[in-house]
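> These notes open a run of structures that come right after.
Laboratory data are not the source of any read-out in this text; all were calculated from the coordinates shown. All values derive from a computational prediction rather than experimental measurement. Cβ atoms are built from the backbone, for glycine too; each structure is taken alone.
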Structure I
Amino acid sequence: MEKQKRHRRTAEERLADLEAKKLQMEARMREQMNKIEEQKRRLQENPKLKRERDAQRRMLVDRISRLANGWEATQILAAVAEVYERVNGDEAKMNALHQRGEALMQELKPRRGRRPRNSI
């Protein structure tokens, strides 16, 4: 029976392993630091501003669902990407989109109160 020789790693191989280990540790530490910064930012955030931003997000989702009733999320995302590529930072197009968006936000605003009996 032939005895297998033990492979001794060279200094270069050990250095490369240490460097890879160092990079992995740095990446994990960066990730942890980002998490801590995010938690810190959330704690410092004004609760009133957070509620307003959440309300705006809910209104946007509601109005998108009214406008694109029956569309899937992937279709909506693709439509947004297509418009984003078309605009490509053009200020005039951005202003036109802003105006149209404001008009649609008002148009798709939910109506308050009961509906009259004759509309049922």
Structure II
Amino acid sequence: MEETLKRILSELQNVNTRLDGIENGQLEIKRDISSLEQGQQEIKRDVSSLEQGQQEIKRDVSIIKDNLINGLGPYFERIEQHIDERTDELKDTLEDQQRVIDILSVRSIKHESEIKDFKRMLKNQ
């Protein structure tokens, strides 16, 4: 009977050792679960931060679009006005030059005519 008691005691010790191992395993699982939950919370915070960042980027892009659209209109108007002014200046210059050319043409024709007249007069003398 003493041997049976020793075996029972030995088996109980084995059972206690296994139970201790199971308890330790459960504690490790609980720590792992807690760590996973903390990781999930961090991920949720990161995702929330990313979503806020996306919203800020969307607002910034919208502002930039508006600035470009509203800013380019007046810029193009100034360019158009500048081109119109330069075109008008060129037209005026060309008109002035054409007047000079016309005057010089008339003078040239007049001078040719006078030269012919002089030549005729010289021949007739």
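> Can you say which of I, II returns -38000 when helix-only ellipticity at 222 nm (-39500 (n - 2.57) for each DSSP H run of 4 or more, over all residues; to 500) is computed?
II
> For Cα extents along the principal axes in Å, the calculated result is 97, 40, 36, so let me know which of I, II that is.
Structure of origin is I.
> For FRET efficiency 1/(1 + (r/R0)^6) of positions 65 and 97 (r between Cβ atoms, R0 = 35 Å, to 0.05), find whichever of I, II sits highest and give me its label. Don't skip to the end; give the middle numbers.
Working: I: 0.95; II: 0.15.
Largest value of FRET efficiency 1/(1 + (r/R0)^6) of positions 65 and 97 (r between Cβ atoms, R0 = 35 Å, to 0.05): I.
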